[in-house]
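Given below, in the form of structure tokens, are the structures.
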Structure I
Amino acid sequence: MDWLAIVPVFVIGMFLLITWNALSPIRFIQQQRAEREKRLKEWQDLKASEAEEEASLSKHSDNNPL
């Protein structure tokens, strides 16, 4: 068996495997989904803090009428 013919095939195969893993559409979709979930959580936290602040301000304005 000629090992010199197998080595280039193995090297090219490893290169393609590494390239596919780096450019995998599945990994890209998972990354996009994670970023979307992170932005959604940040948005929900922001809306919750705004609601708490508004409730706090309305509570203080009810106690101190002008």
Structure II
Amino acid sequence: SPNPPKHRRAATTNATASETLFVVYCAGSHCNAADKAGARLARLGRPVKKMIGGKSGWLEEGFDLVTS
């Protein structure tokens, strides 16, 4: 699964500066995981934005995808 375990997500969120903007996205418009993640972050008082269209929308707009 591409999603980290719950305990790792909490540790990462807590270790991130409170003013850090989180950008959430899914593989495409058919997914609602970004909405769920964004809502969780917002409930924690974290700034969050959703990348509309997800990864497929990003690629359709002609942007590159860099992986490591």
| query | Of structures I, II, which gives -12000 when helix-only ellipticity at 222 nm (-39500 (n - 2.57) for each DSSP H run of 4 or more, over all residues; to 500) is computed from the coordinates? | reply | II
| Identity of the structure behind 77 (criterion: percent of Cα pairs over 14 Å apart, calculated), options I, II | I
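Coordinate-derived values only; no laboratory data. None of these values were measured; they are calculated from a predicted model.
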